[in-house]
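Colleague: The next part holds the structures, each set out as C-alpha cells.
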Structure 1
Amino acid sequence: MVKIVYTREEKSLIFEKNQRFEQNHTKNQEVMQDYIKKDIYEYVKNINIDEKAFTWFCNIENMKVKDSFLEEFYVYDNIPLYYFERPTIYLNFKQILSCFFIVKNIVQNIRDDVEVESDDNIFLDVCNHVFHLKCHKVLGESVVNTVSKSVKDKKFKMLLRTLRGIKSYIKFKFNFSSKDNVLVISNVMNLNLLKVNNEEKFVDTQIGSVVNELKEDFNVFNMQCIFNLDMLDKGLLYKEDYVPFEFFMIYKKLKGKKLVRTNLIKNNLSNFENINWIYEGYDLKEVMLKYAFNNLESKYMSDLIEILCAERFIKKHKIKKCILTDEGDRPRCFITAGNRQNIDTFAIQHGIINEVSPAYIINTKYNNIIPKCSFVWGERYKNMLKNNSNIYNRNKVEPVGQLRTDFLMNYLKHKANDNNKVKILYATQYFKDLLMPATDILFDAINLMEKDYEVIVKLHPADQYYDIYKSKVEEKEIKNIKIVKDGDLYELLAWCDVVVSVHSTVVVEGALLNKPSICIKLPKYNDAGGFIKDGLSIGIENENELKNYLDNIHSYKFDEKFNQYMQNNFYKVDGKVTERITSTMINLTKNQLGGKI
C-alpha cells in the first residue's frame, strides 16, 4: 500500500521502507525509520500545467453547445457576465487539473494499491470520483478566533476610515462644477512605505502619482478598495484623499436589485451539463461543475448589480473619465459601466501578463468589457495583447513604462555594496504550498553558505504567515535575519545584493535597480512569471544550487538576454511614466480611443 498525503502542511508520497517502486531514490526523498517519503510534485515536474490547463480551458470556451458558446450562457443587455468570473473560474479549473495530473501520474507509475489522506476537498474528489481511490479526510489546521480587543480595534479604525471618506466626499462635491470629474479605483494593497523628500510615508505605487497629477486638471474621486481588514492601518496612514469602496457596497446592497430588468437576462446555464468534460480519457464533469463552475448564477447576478450600480454612480456624479489598475479583476465592472455610459475608460497594467493570463487573453465578440485605452509596461505586452486576444485589436494599447519606476529614480544613485557580506532580500508570496518549500530551500542554502550573509524577509502584502517564517528561523537556526511586513521596498532593493523569490514581481523592480535575482523553481510554480525563461532571473531547483549562486553573486554579470528583456518590457525608465499616462488621458479624443462602444 502506498499513501498520498496532500494537506496544507504536507504534500508527499509515503512508501513502506522495503516496498518496491518504479522511480529511483533522489535527494528529494526522505528515508525514515519505517518508510520512505517522496515529494509529490516530482510526478509533475516535467508537465507544464499552466499551458495544458489554459489550452483545454480555451477549447471548452470554443465548444458550441445548443447553438451557444460558454460566454453566451448568461448575458444581460449585451454584457457577457462570464468574463467577470473568468479569472476565478480558471484558478479553480487549473487547481483541479493540477490535482488530476498529480494523481494520474502517481497511479500510472505505482504498481501497488494507493490510498489518499487529505484535507483538501478538490483533491479528495478528484481521487474519489475520477480515480476511485480509497480516501480519508483529515482535519485541516484549526483557526483560533481572536475576539474582543482586536474586533473593537478594527471597528474603531473602520469608523475613522468612514469619517475620512465622508470628508473626502464633501470635498469632491464642493468642487463638483469647477472641473470635469474623474473616477479612480485604487486599492489599499498597493500602498507602500517610501522615502519621499527625505520623509517616509505611505504611497500608492500603482496609481497614486497619476491621481496627484490629475488633480491639476480634474476633480478626482478616488475610490479606495480594501478587501483585508488587516490593512486598515495602511489606509489610515495614507495622507491623500479617498472615499472607501465600502460606501459603494452599501449602495449596491440597498438599491442594486431594483436596477435589474429580468426581461433582459438570457440564461442558458443548463448548457454546462452538455459540455464534453472528458479529458485524456477521464470524466471530470462532476468535479468541474462542483468547484470551477459552481453557483454561477448568483455570482453573475452580483457582478451585474455592481455594473448597473456603477453606471448609476457614473451618471449621477457626471464622471467623464475612469482609470484603474487590475482591469481583469473586480474593476472590470467599472470599465464596463463606463463604456456603457460612453465615458473615457483607462486601465494601467498591474502585474505580469503572459500567454495564459485569463484576465487578459480573451477572444470574444464582446469588446465592451475592456478599457478604451490600456497602458502597458512595454512593447512586449502590447504585442502579447494584440496577438493573443482579438478584443485588444479594437482598442488602444499604449506602452508607457512601469508606473512604479517613477518612484525608483530617487534610489538609482545608491552605491553598490562593497563588502564581502551577501545581502539577501527574500520576497515572499502568499500561497502556503509555495512559501513553505521555497523558504525551506532558501534557509537550507543559507546554512550551507561559505560567505557571511544578512537576510531580510519582505512579506507580500497578502502574506499572513509571519509565524511560519519566525518558527522556521528558529528551527533552522538562521542568524542575521529580519522579517518585514511594510518597510520601504525600494530602500530594501537598494540595500540588497540579490533578490530571492519564486515568481514575485519584486524581482522585476530589483532588475530596474540592476539587482540580480534568483527564482526558486517549484514543480507546481515552475517559472510562473516567465522570469527564468526570459533571462531576467537565475533559476534553481535545490538548496545546493542556490548556495553556489549566493556565494558567488558579487561576480554575477547580466547577459544580453537580460538587457533585451528590460528594453522590451519597460519602454523607458526615465521618471516620466506618470506624465505619459496623464498626457494621454487629457489629450486623447473619443475618436482616438475608438469612439462609442
Structure 2
Amino acid sequence: MSDPRLQKEAVLRVGEVSGVTGRRVLVTVDKDKNLSELFYDGDLLRNIAVGSYVDIRKGFVSLIGKVDGENALPDASRMDETDPFVRGRRVLSVSLVGFIDRRGHFFGGTKELPLVGNEAFLLTREKVLQVHNLLAENGIALHVATSEYEGYDIALPVDGLMNSHIAIFGNTGSGKSNTLATLYQSFIRELRAIDEEAFNNNCRVVLFDFNGEYAHADCIATNKTVYNLSTRAENSDKIPLGNSGLLDIEMLSIISDATEKTQKPFLRRVLSQRERVMAGNDPNGHLRNMLRQQVSQVLQMSDKIRIDLLFDYFRQILPESDLNGQLVEIASDLEWYSNSAQFKCGQEWLRGNQAAIANTVIYEHVAAFQLAGDVIADFVTFSYVQLIYDVLANRAQNEHIAPVINKLRSKQSDIRKIFDPALQGTLFQTNIVVINLNDVNLEMKKTIPLLVSRRLYQEHKMSFQGTSLNIVIDEAHNILSTESSRETESWKDYRLETFEEIIKEGRKFGVFVTIASQRPNDISSTITSQAHNYFIHRLINQKDLQSIASAVSYIDGLTEESIPTLPTGTCIFSGMAGQMPLKLNIKPLDHHLQPKSTTLRFSQLLSKTG
C-alpha cells in the first residue's frame, strides 16, 4: 500500500523552481498539471494560476509566493509544429510574500530564498487558512469574508481592525455600503454577545448617514438611536446640545464660518458681553440701559455716514412695533443739519442735550426691547450691540464683521430645526447612534458632522478612561473634500484640519475613524494616508487609482492592476491587521439587514401595477 502522504504530495505538486532572482522566482510547471481544477480528499482545489498562491518547500520551511505572471517554455521536440508554445511547459513568475515556520505560523516578508530544484505545491485548505489567519491568540473574530480564489472563510480580527482608522473605497455599486454595514454589524453583534453591558457602557459608535441608507430598523444594529434630521420639517428629530454646547466659541465659529484673525475675536467679545449681562438679575433691563447709552452717543455724533450705519444696527435690535402694536420708524422725528453736523428733534438740538435725546422716538422705543428667549436670536442681538460698541470705539469695520452676523441670522432657522439647546441630555441614548442627514440641505450637511464630531472628540479626549469612540462617515467626500467652490479657503482649511487632528491624534484617546467614499482622490491625502486598514472595491477613475497607489504603498503591482475589474462584493483588504494584501469576498447581508443602497431594477418597475 502506498504512503498517503506521498499520494497527497503527488497530487498537490505543481512543479519545481527553475530560477531565482531576488524575490522573483521562476517555477516550471509539470506537464500533467495543466487542468484548471484538481480534486483531492473531497476538496475542489483550483489549480495554480496567476493571482493564486504557491507553497515552495525548502527543508522544513514553506516559502509562500504569489503568482504574478505566466509564460510558456517551448517544447524542443515539437518545434516543427505550428504553435509549439501552447504545447510547451508553463513557467510561472512568483513573488515571495512570506513563509510558514516549523510551528505552522505564517509571517509576512522574506526570510530566505528557495533553491533551484525546490518543489512547488498547491496550498491545502490548512495552509490557506494559516496564510490568511489574521487573529492573535484568543482574539475576537469577525466572520464577514471568504477568500476570493478558494472560497474559504476568512476571519478578520476585532483588535487590529476595529481599533484602527479604516478606509473603504469603491465606485457606486461596487459593494462599499455592504462592506461598511457588514463590518460594523458583525462587530456590534460579536461584542454584545460576549458582554452586552460592558460593550454598551464602554464602546460608542456614531455613524453619519448622508443618504439615509443605514437609518432603518435592522441595519447596523436593532438597538440603536436614529436622529432623522431635517432642515425642511419643523417636527423632525433634534440633536441635544444645551446652551453651553451651542454657545461655544468653536461651535459658533463653525456655524458662522468665522475667520480666525478678525471675526473669531469678535465672537469672543460677544460671548464675554453676553455672559456678563446674563449673569445679572435683570438681563433685559441691563441691555436696555446699554442701548440707551449707545443711542445717546450716536445722536451726538457728527459723522452722518457712521450714524446711518449704526441706525441700521439699531433697527436689527429693536422691535419693529411699539407696545401697542404700531409700526415704529426710529428716525421719524429726527432732522439732520449738515451745516452744524448734528441732529435736531423738533425745536431742540441734540448735541449735549440729554433731556431732548430722552424724548426722541428711538430712545423711548428702547423700552419695548425684550430678549427673544432663543439662543441664536439673542446671540445675534448681543452681536449687534457689541458691533455698535466696536464701531463707536473704531475697533471694527462693518465689512469685516457684518458677514459673520449675517451668516448666523441666515442659519437661525436651520439651527432651530437641527439642534435643541433646551435638551441637556447626551447624544447617546444608546451606544450606537445613526445621524440621518438625507433631508438636510447641503450647507448643513457639511456643518453637522464637523460640529458633532469635534464636540464628541473633545469630550471623549477630556474624559478619556479607556473607552472607545468610533466615528463612521459614509460618503466621506461630502465633508472631507479638498476642493469646494461653495466655501471660503479659511473655512475649508478649518474643516480639514479638524478631521485631520482627529485621525492623527484620536487613536491615543480611543477615537477611531472609518470613512467610506467613491472618490478617494477628492479626500484630503493626509486623511487617506493616515488610515491603518483599507477595503478597496472597484475603482475606475485614474486619479482615484493614483491616490490609492500613493496612500497604500504595500499593495503589489498585480493587485493594484486588478482594482478596476473587481466584481461587486470583492475587495482588496490591506493594512496593519494583515501581513499582506488579501483579495476577499465580503459576505452579503440578508435583505432586511442591508443598507438601502441597492440599484433600481427596471424589471421590478414593470411588474408594478396601478
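Just so it is clear, none of the values below were taken in a lab; they were calculated from the coordinates. On a predicted model such as this, the values are computed, not experimentally measured, just so you know. Cβ atoms are built from the backbone, for glycine too; each structure is taken alone.
Colleague: Between structures 1, 2, where is relative contact order in percent (Cα under 8 Å, 6 or more apart) highest?
Modeller: Details: 1: 13; 2: 19.
By relative contact order in percent (Cα under 8 Å, 6 or more apart), the leading structure of 1, 2 is 2.
Colleague: Tell me which of 1, 2 gives 171 when you compute volume of the Cα convex hull per residue in Å³.
Modeller: Working: 1: 171; 2: 245.
Of the structures listed, the value fits 1.
Colleague: 1, 2: which one has FRET efficiency 1/(1 + (r/R0)^6) of positions 312 and 464 (r between Cβ atoms, R0 = 35 Å, to 0.05), as calculated, at 0.50?
Modeller: Clearly, the read-out refers to 1.
Colleague: Computing FRET efficiency 1/(1 + (r/R0)^6) of positions 16 and 432 (r between Cβ atoms, R0 = 30 Å, to 0.05) for each of 1, 2, which one ends up highest? Intermediate values should be presented prior to the final figure.
Modeller: Details: 1: 0.55; 2: 0.05.
Going through 1, 2 one by one, FRET efficiency 1/(1 + (r/R0)^6) of positions 16 and 432 (r between Cβ atoms, R0 = 30 Å, to 0.05) is largest in 1.
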